[in-house]
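All of the numbers you see were taken from the coordinates with simple rules; none came from a lab. Owing to the predicted nature of the structure, the values given are computational and were not obtained by experimental measurement. Cβ atoms are built from the backbone, for glycine too; each structure is taken alone.
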Structure P
Amino acid sequence: MVKVNCLNPIANCGLDLLTENYEKTDNFQEADAVLVRSAAMHDLELAENLAAVARAGAGVNNIPLDKCAEKGIVVFNTPGANANGVKELVIAGLMMASRDIIGGINWVNENKSDEAIGKTMEKAKSKFAGREIQGKKLGVIGLGAIGVLVANAGNRLGMDVYGCDPFLSVEHALNMSRDITLVKTREEIFRECDYITVHVPLLDDTREMINKDTMAMMKDGTVILNFARDLLVNDDDMKEALESGKIGAYVTDFPNPKTANMKGVIATPHLGASTAESEDNCAIMAVREIMDYMENGNIKNSVNYPACDAGVCNTAGRITVCHKNVPNMLTQFTAIFSKEGINIENMINKSRGEYAYCIFDIGAASTDHLVEQLQDIEGVLKVRIIK
């Protein structure tokens, strides 16, 4: 019986996928697997029996990834599950930055007691005039699950779309409209586009990628949209660019004390994935990842261990090993199977940074004795019997 703990409420459409082989528990310390959304895990003590954590969402800042990896705990996230929800909010941000919809709404609220509002608004509305997005150039930096959807939507709205992603996957490339112009560098987007939207992770290369120098390359009045990560933009440089008119508007889903008080900023309170559909999609994906790992030992969408898929076990036994990515580990593993007279019928070994993962399909049923021998090898972090 696999015990599952939910640190946050998880949509029932996901939890309903759990079979009779799973039991929900309120006790974190006895859980074999954990489902989490935003709950902070950094100060929690991780029990030895904990094998997996699945984040029903993309960001994993609330999870101690290195600590988990060191204990052989595989951490999953759900990339793309909330992509459509974020895409729709980006399009809403595009519209709000182009047409002064917010200013118009505020004017109506301020003048709602005016008996002659129908007439006075005809004189006032010129203050809220905007521009159309059709025919304008949209630059999309980062063509992952969200970026591709945004690029395709912009194309369908009649925009001239440019995309940039040096790590564009085959899957996302196939899902992208042929009308989108791919460029090699971000600088090309900075120079060419009227609207720029960023959809990249926070890395050394992307931290404050929107700054004084890159904004100097842009057209006057360029609109920046950030629905990815707060720290992709230098706030002080953005304030200066908005005040000078270099940047026409900054739309962000990550308000902070600086941006919330800036003129020219349109901010939403991290609403990108706040839809019922996104929450359902994330819950379903997270539960499926947990089930495939617990039942088959397969890893998909982990953020601290490599992807590894051996399908469903068709041999007498299957054992998985989380271990340090150091030399001579495989030799020691196979020596133990050989000593026990057990044939390895299929083996997969993958590494990711400091950590690696093995799946062994063997010609005999797995035993606790076999696990103990593997666990005693220096550098082995966790051994699990799948079958």
Structure Q
Amino acid sequence: MTTAAIIVAAGQGTRAGGGVPKQFAPLGGRAMLAHSHAVLSAHPGIDRVLIVIGEGQEPALAAALGDVPFVLGGATRRESVRNGLEALAGADRVLIHDAARPFLPAAVIDALLAALESHDGAIPALPVADTLAHGGEMLGETVPRDGLWRVQTPQAFRYPAVLDAHREWPQDAEATDDAQMVRARGHDVIIVPGDPMLEKVTHPADFAAAEARLRADMTVRTAQGFDVHRFAEGEELWLGGIRIPHSHGLSGHSDADVALHAITDALLGTIGAGDIGMHFPPSDPQWRGAASARFLEHAAGLVTAAGGVIDFIDLTLICEAPKIGPHREAIRASIAGLLRLPASRISIKATTTERLGFTGRGEGMAAQAIATVRLAERQE
């Protein structure tokens, strides 16, 4: 069974404030969209994740998630979902999720996928607990709440059923959600337990509450990384993703970027994911001469998938030459770009060993990095 997920993120609304569509507004140090994308991408039952964005939102998506699969949406949510479905030919099951619900418990995904074993569709929902009543300025009669549900996303369907529902839906009519469209075609949709974490984030007050929830649910972790490479003639010197003019370069299986290697190990350490050699073995020929930026982006992606937010990177370069000062800001900007962080959250320092040891003799270079992240406890 091939399972895909669609995140609907094509809205243009700015009710949350900040002048950007809410799905790209920052929440916990990253775009709101990134939270649900990380959970869906990391779930073992989901094979691919597709984002549906609005026209002109490509730069915002790239800044939020990098190079990820996406399609452009339409004028309405229904049209956007239809565009996403048409791009998933060959899928057996599909989950459709709203980007405005950033906190997505893996247990809800598990329940939805299990329900699809015997039903055409499944939705998470919570029973209505508040008293409901008619009224305008004056209170009217109460409404029985038995059997009433607050419907959430993601909604899960067998792919042929939901694709057929969208293709056959009248173009001049709008639907409340995908589940109602599937029901209208005669398919059964079962309710599974929802979760209060799936509340929508829409208004400024919602963002404030979500930020508070993140802070309460996250712990701070700090880990260090250390790396050493020797100088060699005929090699290029790469530091922090920047080529530095020098008489010698650093020798290694990859491009030997000692700075990025140290930061990569520090990030892997914050989530207990081993070291760079476990993920990119020097014995594997595919990494010969590889750009170390790939290693760093992989480690950062693992932190994100684990529900983590990178707060700060502190890097110390240890060498007699070259002088780091003239290149400090370029290295800082490069690392910030790779991690999609403001440069203010990257610290670059340099020191010597007073001509003692292998670095003092100019035989090589060392780097030490410390990474500080916040990690969601519920993801551990």
Which entry (P, Q) yields the derived value 84, 40, 32 for Cα extents along the principal axes in Å, for residues 102-293 alone:
Q
When FRET efficiency 1/(1 + (r/R0)^6) of positions 246 and 326 (r between Cβ atoms, R0 = 41 Å, to 0.05) is calculated for structures P, Q, the one with the largest value is Q
